[in-house]
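Novice: In structure tokens below, several structures.
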Structure I
Amino acid sequence: MRIYLYILAGIVSALIGWNLGQFVLSDLGLLRQMPELVLFPCISASLAIGMVLNEIFVSSPTRTKLNLRTAKFPVLIAAGLGLSVGLLTGGIAQVLFLPQIRTPAVVVRVIAWLFIGGAIGFSEGFTWRWRSIEAGDKKRYLHRLRISVLGGIGASFVAALLFELIRGLLGKLPSGFAGVEDPLGFSLLGALLGLAFSLTSSPSYVMALRAGAGFEYTAISMYDNAISHGIIKKPTLSFVSDGDATEIEEGLSIQLPAKGKITIGSSPQSVICILGLSPIAASIELGTRSAMLIPHSLHFRSVAVNGTYLSSSKSVALKHNDLLAFNSQDKEKSHGKEFFRFVYYNRFLDPQA
């Protein structure tokens, strides 16, 4: 479904940009002698805006109001970048079309689409820092920016080659396809850009635990600093928004490894160490897009899944949005906290959403 939404968004955005360009050229009668200076900026800006908006709403489809607030600044940046690169591309195309240079139209089209694809990729990757607190990880942000630009350029190049192939085949028909050549070509460009960004914007990991109730900071007294109730062991685990932090805080998402086993308990050897729990309360066995909660044989009654306490030490297959709770066994060590709660994700959702 994600891929289809991206492809559809690419096609619709490209057609909106093309129709806007036709309105300026035909209805307003502006720059008819230099159509590239109109079409390229309109299409580039429309695709950049469409890809950014699509990623925001696909990542959090139920948070419409929050998405609209989040989208304002990224959309402005995407529109500005799209217009700027579109104007630059249109100017380059006009220079290449000069009689003194006489560059073949095929070459000009490929170069222009590469510029547009790169610009849209840069817009999508660059504005990610305002759309997601996951971008707080500099390495993750730079990786996302790099693959977005490369994905945009690669998709544009493939689209240009396919379009020239289709153009050559349909051009042999008696009626030709002059009336649909441009919208067909830009629709193909939008579809392949959408396909590329559906892949480049996918998270590099699929499982996470988000800390909930019980992990609020607590001040022991007015003279003491606030303390946290749990820590994670690095480098096995890390937080999505702060790769250097180790203290668990409500609202933070813990990135889980793709495979392996993590333990939860109060033991210093636990991968997730929480004050007040039994030494080993449970463990989570992680596989390819699967996770099994394995409660300790002596402490399974202190573990709850979706509000129901376990009645045996039998393993439980975790599903997306499952609520895990671990009861405190020593309220003095947990500083009065009765339980600690996590939400399990089997596909990563932006913690900002």
Structure II
Amino acid sequence: MNLHLPVKGLLPLTFMLLLFGQAPTTRAYDWSNDYGVDLRVGRENNFRLTETNEIDTTSTRVGAFANIRGSTEISSIGLTLGANSIAYSESGIEDSDGYSLTFDASRRGERLSGNLAVSAASESTTETELFDTGNVIDGQRDTTRVAPGLSYRLDERNSVFANLSASDVTYDTVSLIEYTDTALSVGWGYALDEASDFSLTLRTSQYDPEDDETTEIDSLNLGYEIRTSEVTRYAFSIGYSEVDRPGSSETGGDYAIDVSHRPDERNSFAFGLGNSYQGSGAGEVRDEDRLSLRWDHALSDRSQLTLSADAISNDIRDYTTILFGGSYQYTREVSLGANLRYRRQDSDIVDADSSGVFFSLSYSPI
């Protein structure tokens, strides 16, 4: 199935959906906003995760952020902006500038509901490729994504939905391969009761690298979600995929498990485990396992501890990052933070790890 649809070609569709979904005038919205600046200083060893010629460096990151959000009883709209500049003490690492822009809108109708997400970001490849190709090289990755969606409630228990996602990824370095990734999913949802529901989703996607033929993936997934209490949610998904690569094809299974739990006002836990086919800047689609863990603990009304771990595994490499840190709300406008980060990468080419410590200061006048 040919899904090639450039991101620019989706812009008229997104504006149509926005106009359709946001019929109330802006005067009907309750608006809130936030803005501020932040500073982060850190020191880490083996910055590029190599076995030889290890680089230790000090980094200074200066950033600014702003967001505005409006909501009514049936709709919401939001815009988030961010910009940053990072400088390194070692001349062997290029300084970088980045930005991010995210727009989202949604509207809930009696039967028909719609949502829209549009984002654009420019990020350093020394960060993005940790979870993508593993090539921790200097460069810039620019990503544009458009994702509209619709759902229609047939009756009290049955609903149907459709979601489209189109991404365009470009690099300023020839070591990585630019690509587009387009996916369309349609499905049916059935509410078993007030706390659980079942879904059946058919998804087709196309990964199109700049220097090679496209890879197409068709998958069928069964999903089940249950909320055992107001503070605990479980979501499960299992599926089957057919992958049509240039010159070859294969089949495989995929799954996802997500758990969130908040036992009390001070603690919250989140766990995610999954397997799926992912496009990358390496010019190919990979069968990839992912794991994520997060624990937040409030020591007081002003201070909080966070422990998180993220890992990926494919036939090329394994990568893990662990973060432990805390934050303190010094005043209403000023917050302080400190984090320890550990990273490890294992592959046929390199086995290496890195550790670092970071301190941050954030100021928001609102």
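Any read-out appearing in this document is the output of simple, stated calculations on the displayed coordinates, not a laboratory observation. Being a predicted model, the structure only gives us computed values, none of them experimental. Cβ atoms are built from the backbone, for glycine too; each structure is taken alone.
Novice: For the read-out helix-only ellipticity at 222 nm (-39500 (n - 2.57) for each DSSP H run of 4 or more, over all residues; to 500), a value of -1500 was computed from one structure; give its label from I, II.
Specialist: On the way: I: -15500; II: -1500.
Answer for the origin of the read-out: II.
Novice: Still on this structure: When FRET efficiency 1/(1 + (r/R0)^6) of positions 264 and 344 (r between Cβ atoms, R0 = 35 Å, to 0.05) is computed for each of I, II, which one produces 1.00? Kindly include the intermediate steps, with their values, before the conclusion.
Specialist: Numbers: I: 1.00; II: 0.60.
Here the read-out was taken from I.
Novice: Additional query: Taking Rg/Rh (Cα atoms, Kirkwood Rh), for residues 184-303 alone for each of I, II, which is largest? It would help to have the intermediate numbers written out before the result.
Specialist: Working: I: 1.15; II: 1.10.
Result for Rg/Rh (Cα atoms, Kirkwood Rh), for residues 184-303 alone over I, II: largest is I.
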